[in-house]
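Coordinate-derived values only; no laboratory data. This one's a predicted model, so the numbers in the text were calculated from it and none came from an experiment. Cβ atoms are built from the backbone, for glycine too; each structure is taken alone.
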Structure 1
Amino acid sequence: MNNALLVIVGPTAVGKTDVAIEIAKRFNAEIISADSRYFYRGMDIGTAKPTIEERQDIPHYLIDITNPDETWSLSIFQKEATKHIKEIQSRGKLPILVGGTGQYIHAVLQGWDMPAQEPDIRFRNILEEWGKEIGALALYEKLKIIDPEAASHIEYQNLRRTIRALEVIFLTGRKFSSQRQKRGSSFSYLMIGLKRPRPELYERIDRRIEKMVKEGMVEEVKTLLDAHYSPALASMSAIGYREIVEYIQGNMSLDEAVVQMKRLTRQYVRRQANWFKESDPDIHWFEMKDGVVDTIEEFLNRDTGWINQSMSTDKTTAL
């Protein structure tokens, strides 16, 4: 039974897309995105989403699957990603899960069971009003006091996730973090980590953001606003979009918005490092330099023999 799953992780702007596509070509594979920013249609430039041209030779999944005002929760992603992985395996191909959103990767690999508490719309509305009154950061600080572990996995700008955590805590009387169980993986997975020296990575981030602006990110955000997508949406809280909204609304200059985008993206990279540690024995790290794809291919074929073994057995434990 084909039970193999290759996972490619690494920080923003490290070069995961190019490596994943080339590996997919060499191993008859298909790609499942684990980047939460890629879900939304019309949000292309500001997310550095793989272009249609980049995707045309290799099937990609979980990209452009919903509108910006529709909510895709972690549990929905986990269910859909698992479904696509199994479908790809059933066709005798190798699925590659690619992304830098740590909780999405781990939810799939570790088989997280999400808190079962049903939403309480009335109570959620109360929390939303409270959040509007005191601000997203202040509400996040409340969560940080009550459940610091849960808060450590949430960006303070993501008001929706902060509210969900508080909702579960208040309705159950238990910490949100304590209610997330791990069933373990149902896949034979191997994790590849991509890395660059931090100064080089920061330089790439700066160039990417400058390129986004030159290629029309302001116009992209204006189009979303003209389509009546609220700046308060969780999707619009992504780094870059909220800063460009501030520029459009006259609250900062474009230069200030760009500086803020660069600063916040660097902070995000440091948070990503908490999910994907170089000391993690489950992650095989590769420096991004000339010939890295050849090195990874050799590692998969010769050094581990993992591809052939996993594609022909019913192994269910991680390497």
Structure 2
Amino acid sequence: MTYLVTGGAGFIGSYVVRNLIKQGEEVVVYDINTKENSIQQVLTQEELKEVNFVQGDIADAVGLLNTLREYEATKIIHLAYLLIPDSNKNPSVAVKVNCQGFNNILEAARILELERVVWASSVAVFGPPRFYADKYLPEEAAHHPVSVYGACKSLNEYMATYYFEKFKVNSIGLRFTIVYGLARIRGASAFTMELIEKPALNKSAVVPCGDDTIDWQYVEDAAQVTLMTCKVKETKTRIFNTKGDLRSVQDAAQYVQRLLPESDITLKPGTFGINWKYNTKRIGEEIGFKPRYSMERGIRETINTIRAKAHLPPV
């Protein structure tokens, strides 16, 4: 079986690709940036040799179709998006990449009758807590996005449902939260590396959104649930909430300082402005996924990986 991973050289994609290789699967990375990206930090040189790299734009429908046909891919893992804050800075590009690009994926899956598409949605489809009476939001909670990125994901969720009901395109979306770990270099979640990576390398850190309590989702968990979703049979739910560990930014900063007592961390006031509490009963029942990493375990593993690469002792 061959998997095509769009955005596979990026952050979450790198861990997904590495795990697929370890499982003996054939992998094609379709990414606009295959040379200087997260994957070079996550995979070993030997693992990189096992990957088929195709430099391609997700907005190029013909190139996407040709790649799928050439490698006879049967499943797509779609992770190629323009993230926050770049989507807000470039709305027209965001719509082209995030919406038209995703529609190209659905069309390719329809035309080629692919087995499954697993794609990254986001909790950014939701809005501030004031919009919600439920303490923990179910999958059907109303969308109130506060960013262009969130609005694009909201449209994608509609289109995925439409293609499933109209054309039986078998896609499953995963609403990721704040995904962090080694090689997180862009997106809203990149603030976590200000908090984790700089202290790990004995540098001062200035961290935004210091008043928030967020859902910390370690990248190994995000990769695992992605692969589990690829391999599960059928699900009643088409788009799942996911979660990691609901903890405050202050908790995280204090834990980093316990591990690294000399660290210099400044928390700036502010919040992300969205609800962070989600009901994830369905993903446990239908996919069988349960997070393995607490915030502490994920942060410690990230710090030690970063320090090992810099030839520093573990904590």
Inset, instruction - Kindly point out which one of 1, 2 the value -11500 was derived from, the read-out being helix-only ellipticity at 222 nm (-39500 (n - 2.57) for each DSSP H run of 4 or more, over all residues; to 500). - result: 2
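So relative contact order in percent (Cα under 8 Å, 6 or more apart), computed for just one structure, reads 28; which one of 1, 2 is that? Before the final figure, lay out each step's value.
Numbers: 1: 28; 2: 17.
Going through each structure in turn, the value belongs to 1.
Identify which of structures 1, 2 gives the largest calculated value of mean count of other Cβ atoms within 10 Å over residues 73-80. Working shown, then result.
Working: 1: 16.2; 2: 23.8.
Checked 1, 2; max of mean count of other Cβ atoms within 10 Å over residues 73-80 sits with 2.
Which structure, out of 1, 2, was Cα Rg over 2.2 N^0.38 Å derived from, given a value of 0.96?
On the way: 1: 1.02; 2: 0.96.
Only one of 1, 2 returns 0.96 for Cα Rg over 2.2 N^0.38 Å, namely 2.
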Inset, instruction - Identify the structure, out of 1, 2, from whose coordinates FRET efficiency 1/(1 + (r/R0)^6) of positions 25 and 145 (r between Cβ atoms, R0 = 35 Å, to 0.05) was calculated to give 0.10. - result: 1
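On mean count of other Cβ atoms within 10 Å over residues 49-56, which of the structures labelled 1, 2 is highest? List each step's numbers first, then the result.
Values: 1: 13.9; 2: 16.4.
If we compare mean count of other Cβ atoms within 10 Å over residues 49-56 over 1, 2, the biggest value is for 2.
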